[in-house]
Structure 1
Amino acid sequence: MDKNLGRRRHLFHLVNPSPWPLLTSISSLFFVSGLAFYMHNVSYGGWTVLFGLACISYCAFCWLTDIIDEATCSGFHTKVVKAGLRLGFILFIVSEIMLFFGFFWAFFHSALCPAEILGSVFPPIGIVPIQVMAFPLFNTLVLIISGVTVTWTHRAMALGRMKDAIDSLVITISLGFFL
């Protein structure tokens, strides 16, 4: 039974006011502004990017520390809250799937029905397409192999074979350096 349930009249956790959303958005502003400055050769652009990245990292660390504290020490994450967090993460993944579906839809629509304004050809005149059998194919193969090795890691951990899990995790991390 939840030890804090006596003080509350519901199973949900109402989040306390937090500075992290505001500070993270300000840090993101510094990061994106710094990228724009850097790309336009402004002298302090690189430092602004690093400052924004450091601030985003600090905010993420502190925000996640607060969430972990709410879940463990404070005991605010009831079964209903955990189910809501799980549903939120599933919806996030579905939104990412839909985003990439939109990218592929736009690509295939442009490739199969090129616009008249572009000369009814795809790719448009003057655009040199990327050779897909070179670098993109290599990146795709590395991505697929790393997916297999991280699944191997998860399966080995589930079965309690830690040596296999460590070996496959080392392979996964080393594949990350290829990209």
Structure 2
Amino acid sequence: MSRLNIQQTPLKGLSIIERKKLSDSRGFLSRLFCHKELATAGWQDPVAQINQTATVCRGTIRGMHYQQAPHSEKKLIHCLKGAIWDVAVDIRQESPTFLQWFGIQLSIDNCLGLLIPQGFAHGFQSLTDNVELLYCHSKSHHAKSERGLHPQDPKLAIDWPVSITQLSDRDKSHPFLQSDFRGILI
């Protein structure tokens, strides 16, 4: 029995993962990861790293982060507490959807996740206080390969749903895209 419903987005390779809840009077169980089911959505790799983030204040933005090849990674994002606006930007060289973004609300209540392929920048905005996320990564973090896009870059025109309350110095320091940005190879 399939426990994950996989839906494609308009950006090739970017998938919405709906977890099916098994509920009773005690609560619920939902599957966060199944290699066999996620393989149909392009996750062929082992999980190299699992991270958890906690974000205290509503309106906080984290992102837009990515790693360059050969450390490009797939990410599977689940919201375990609260709600977020999760965003992925296609930065794959020569992609027909280059610099287009997709956003979706992830929450503990809707049981949705986002499977982000290599070649996408990722970030989110907290829609509630005290948000917790779980990230599965196909590659381990490699500090020298990490990069980012400015989350307020007018070329991206990401529609953040609430007023921005916090943005790290690191994320503020990412320059706006220049006309010569051609994306990344994966």
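Each value in this text was obtained by applying a stated rule to the coordinates, not by laboratory testing. Note that the structure is a prediction, hence the values are computed from the model and not measured. Cβ atoms are built from the backbone, for glycine too; each structure is taken alone.
Out of 1, 2, which structure matches 1.8 when distance in nm of label points 7 Å out along Cα→Cβ at positions 40 and 120 is calculated?
Here the read-out was taken from 2.
For which of the structures 1, 2 does the calculation of relative contact order in percent (Cα under 8 Å, 6 or more apart) return 13? Intermediate results must be reported in sequence, preceding the final value.
Numbers: 1: 13; 2: 29.
Going through each structure in turn, the value belongs to 1.
Where is distance in nm of label points 7 Å out along Cα→Cβ at positions 32 and 80 largest, in which of 1, 2? Write down the numbers at each step before the final one.
On the way: 1: 3.6; 2: 0.4.
Structure 1 comes out on top.
Thinking only about mean count of other Cβ atoms within 10 Å over residues 72-79, which of 1, 2 has the largest value? Can you show the working numbers first?
Values: 1: 13.4; 2: 22.9.
Max of mean count of other Cβ atoms within 10 Å over residues 72-79: 2.
Hey, distance in nm of label points 7 Å out along Cα→Cβ at positions 112 and 128 derived from one of 1, 2 reads 3.0; which structure?
The structure behind it is 1.
Supply the structure label, taken from 1, 2, corresponding to log10 I(q)/I(0) by the Debye sum over Cα atoms at q = 0.08, 0.14, 0.16, 0.20 Å⁻¹ with the calculated value -0.52, -1.29, -1.30, -1.23.
That value comes from structure 1.
Work out the source of 17.8 here, i.e. which of 1, 2 gives that when mean count of other Cβ atoms within 10 Å over residues 64-71 is computed.
Corresponding structure: 2.
With helix-only ellipticity at 222 nm (-39500 (n - 2.57) for each DSSP H run of 4 or more, over all residues; to 500) derived from the coordinates and found to be -23500, which of 1, 2 does the value describe?
On the way: 1: -23500; 2: -1000.
This value belongs to structure 1.
Comparing distance in nm of label points 7 Å out along Cα→Cβ at positions 56 and 136 across structures 1, 2, which is largest? Don't skip to the answer; put the middle values down first.
Values: 1: 2.6; 2: 3.1.
Comparing 1, 2, the top value of distance in nm of label points 7 Å out along Cα→Cβ at positions 56 and 136 belongs to 2.
I have 0.90 for FRET efficiency 1/(1 + (r/R0)^6) of positions 48 and 144 (r between Cβ atoms, R0 = 25 Å, to 0.05), calculated from one of the structures 1, 2. Which structure is it?
Corresponding structure: 2.
Suppose mean count of other Cβ atoms within 10 Å over residues 24-31 works out to 9.8; of 1, 2, which structure was it derived from?
Clearly, the read-out refers to 2.
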